[in-house]
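Next up: the structures, one after another.
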Structure P
Amino acid sequence: MILDIEPLLATARRAGDAILEVYGTAFAVDVKDDASPLTEADRRSNEVILEALQAHFPDIPVISEETRALPYAERADWERCWLVDPLDGTKEFIKRNGEFTVNIALVEHGEPVAGVVFQPVADRLYWAQRGAGAWRSVGGGSAERLTGGPHYSTLDAVTVVASRSHLTDEVRDFVAALEAQGKVVEFLSSGSSLKLCLVAEGAAQVYPRLGPTMEWDTGAADAIVRESGKQVLEWESRQPLRYNKENLLNPWFVVE
């Protein structure tokens, strides 16, 4: 599918504007059935995105964090679908540290083929489309192509990126193993899908995610990582992540 990505970029920005309208207020925080937080910003962003996708791409179904997913029997034969996280990093939003994003991904036959990640507070926009490269624009400036960088195994000094909200003992063990190899390790914390984007842009060399995530958390940034020349691999099988699975929970993975 040849995709006009410009409507997606504009949609991500509009969703970001909707989030920022709530960000500066004394917003309430609800708790969903899975114990994760939910705010008015999540809802408003979701509405903006779903309305735009329906207008521009009415024939492509949507899986969104804030919209009940259809049973797999109804999704299994989809050739393509959207994966949407209208506010990735709600905990970071609540903490008001700015490290939250809008994520929109197009998945074809289980693979992310286009993605947009927008960080509203920093006005930082990432996007990619299969065969067209990965790109970044900051503050509305010109597009810069992302080319990742060398694999961390070839370096004496490695920057490892991990989550502020989900640091695990397994990640600490991963860092310790690198240090045992004689590598100098810098530990870089970040929230939301920005962690994957940091590897795509070369600010970090590896992101081990040894904890739970959902497909909508990673789909958009995964497309960007792949087009930057890097990979998002399942931790055990070393195969690329797959999407629109029966279980939308991701396995552990590493971005490298």
Structure Q
Amino acid sequence: MTIVKRSNQNISNPFDGSEMLLMASEVTGTGMITVADLFVEPGAKSPYHFHDNTEESIFVVEGNLEFRLGSKIFSASSGDCILAPQGIGHGLENIGNNKARLITVYPNAKPNREVLDDVDYEKTDPPPSVFLRKNNEPYEFQPGISRYDMVGDFIGAKSTYISELTFEPGAIAPNHYHPSHEEAMFCLNGNLMAVYAKENGINLAEGDCFTCEIGIRHGIYNASNDTATLLALHSTLNPPPRVDVD
């Protein structure tokens, strides 16, 4: 089990005007997924780049941004999620007045990155590889748990499945294991409890990331008096193979 506590992570600066906390990767002991918490100052712009060995998903927690994807440039904001396919150039710029926060996810523990020269961009509406929060509604996953499915084959992903789950107080996600892939669980806000193997009460505080290995029993529940939100991050396509257990 890998639980990465936010308070223990070092801050890096992947480009000018940014700060990043690496929450799951080869460095933290995962084998199939990389997760980072990225903050971008107003006006800051990432280099145009691509990954030759993985796709990337970028979830906008807060902010208003302009994304470059291939030869297209478009806007996205809080709650949206952008899929950058493997081998396709992409980048972002914070066009808002406040610091933006993003969660980046790769279905690869060691993503390669190569910077490219900018191209001529065409300003467009967000393409089909973007999940737009305003065009989607959550559904009830379990009693007291509402869920958005944001990344999967329905937006063109090849090996990523991402959901956002909001837990009401007392809500429980069933215990299960995955026979062929890891799952990372990022506590976006609030306070949750994790189940792992024979342990049934592991604290997962806001900003912490819990990555569970293949074949290990795990689950999440909300023992607090407040709602809490979790990102469930899978390095496989939907629906991720799973086996429910007690």
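Taken together, the values in this text are just the output of simple stated rules run on the coordinates, not laboratory data. The structure displayed is predicted, hence computed values, not measured ones. Cβ atoms are built from the backbone, for glycine too; each structure is taken alone.
Taking distance in nm of label points 7 Å out along Cα→Cβ at positions 9 and 185 as the quantity of interest, name the structure among P, Q where it is greatest.
P
One of P, Q was used to calculate Cα extents along the principal axes in Å, for residues 97-136 alone, giving 36, 18, 9; which?
P
Kindly point out which one of P, Q the value 0 was derived from, the read-out being helix-only ellipticity at 222 nm (-39500 (n - 2.57) for each DSSP H run of 4 or more, over all residues; to 500).
Going label by label, the one that fits is Q.
Hey, Cα extents along the principal axes in Å, for residues 169-224 alone derived from one of P, Q reads 35, 24, 16; which structure? If you can, show how the numbers build up before the last one.
Working: P: 35, 24, 16; Q: 30, 19, 15.
Going through each structure in turn, the value belongs to P.
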